[in-house]
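These are the structures in question, set out in turn.
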Structure P
Amino acid sequence: MSAPPSPSPRTAAVLLAAGHSRRWGPDDKLLAEWNGRPLVSYAASMLCRAPVDLRAAVVRDPQIGALVDQATLLAPEGDDQSSSLRAAVRWAGQMGAGRLLVLLGDMPLVTERLLVAILGDCKDDTPSAARHPDGRPGAPACFPGSLFPALSNLHGDRGAGELLQDATCVSAPATELVDVDVPQDLSAG
């Protein structure tokens, strides 16, 4: 008689929405109107639909937090870009998650189909990520628990790109991976 299959690890998803919008200008880009709604509301909706066990959002602005339903709100653990990832990983670990799906608040066109594919390709020792038009792996991305210590040790204004070098990449249309960094990008929607 064979052993029963091991249960899948609990999966957490986090929306990173605590950036400073420095390239945007004086206003918070995540609250800017995009197709009639605040930009961050699109990623917040996708977070709610992601097929995961746990959901959180890292936010600085209470107005952004008010737009995120059905998720635990977390504060970044510092002022640098990596502080949001550190907060997310700490929370995921405390919740007993074995995988962490990372979404960005300024990517409004990500689909559930893409998230399902990324989640399916994340293995115990190998992250998975979207393949961006330039060929590099990037967000959305899923990290196995084995990479939580490395994510916790990131510092400065860079994301987890270096940890995705060996990721399994999922192809997606370039239009789905649009991220909004400057006001002109709003016209992409």
Structure Q
Amino acid sequence: MLTKETIIIRQETQNDYKFVFEVNNLAFKQTNEAKLVEALRTNTNVFVPQLSIVATSNNNIVGHILFTKIKIKTHENFEHESLALAPMAVLPKHQGIGIGSKLVMYGLHEAKNVGFKSVIVLGHSNYYSKFGFKPASLWNIKAPFEVPDSAFMAIELQNNSLKNCSGKVVYPNEFNEV
């Protein structure tokens, strides 16, 4: 039986690409997120190889998380760099045992180590709040589309890194293309 303890978290390699596609495809029951990952990998302006992370068990990929560069654009057109956490996928038969949590915690740690100061996520507030995510509206950060306030969240990886970042998130074009 697969348990959280048998999971190894590591950086994705090129050999993992087809398996990561399949994990996203199965987890979301469609190819949009899998195609998004593929498209983001090709954009060297936003893709950070260390932040494309897989969960493995017995050398099989059972989960994946991706963090890519985004901008928070102020009303004065000043841009703050941040990261988007999207997508995160775990094979359906392995959901609910903590793989996603391990991916998020590892990813946030690596993002901070690489030098990023914040992360934005669109997701379930009950899930992401346990990692320290709070509504992005606390910093007056808005999504570029209509979304419930509680689902659009941010986390500071460094103290007060979002203090003067109010504005609208600008996602890479790849998010609009899939």
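Which structure, out of P, Q, was distance in nm of label points 7 Å out along Cα→Cβ at positions 100 and 124 derived from, given a value of 2.0? The read-out was computed on structure P. Matching task: 3.4 is the computed value of distance in nm of label points 7 Å out along Cα→Cβ at positions 108 and 148. Pick the structure from P, Q. Attributed to the structure labelled P. When mean projected area of the Cα convex hull in nm² is worked out for each of P, Q, structure P gives the greatest result. Looking at structures P, Q, which one was distance in nm of label points 7 Å out along Cα→Cβ at positions 116 and 132 calculated from, given that it came out as 1.4? Clearly, the read-out refers to Q.
Bear in mind that the values in this text are calculations on the coordinates, not laboratory data. Here the structure is a predicted model, which is why all the values come from computation and not from measurement. Cβ atoms are built from the backbone, for glycine too; each structure is taken alone.
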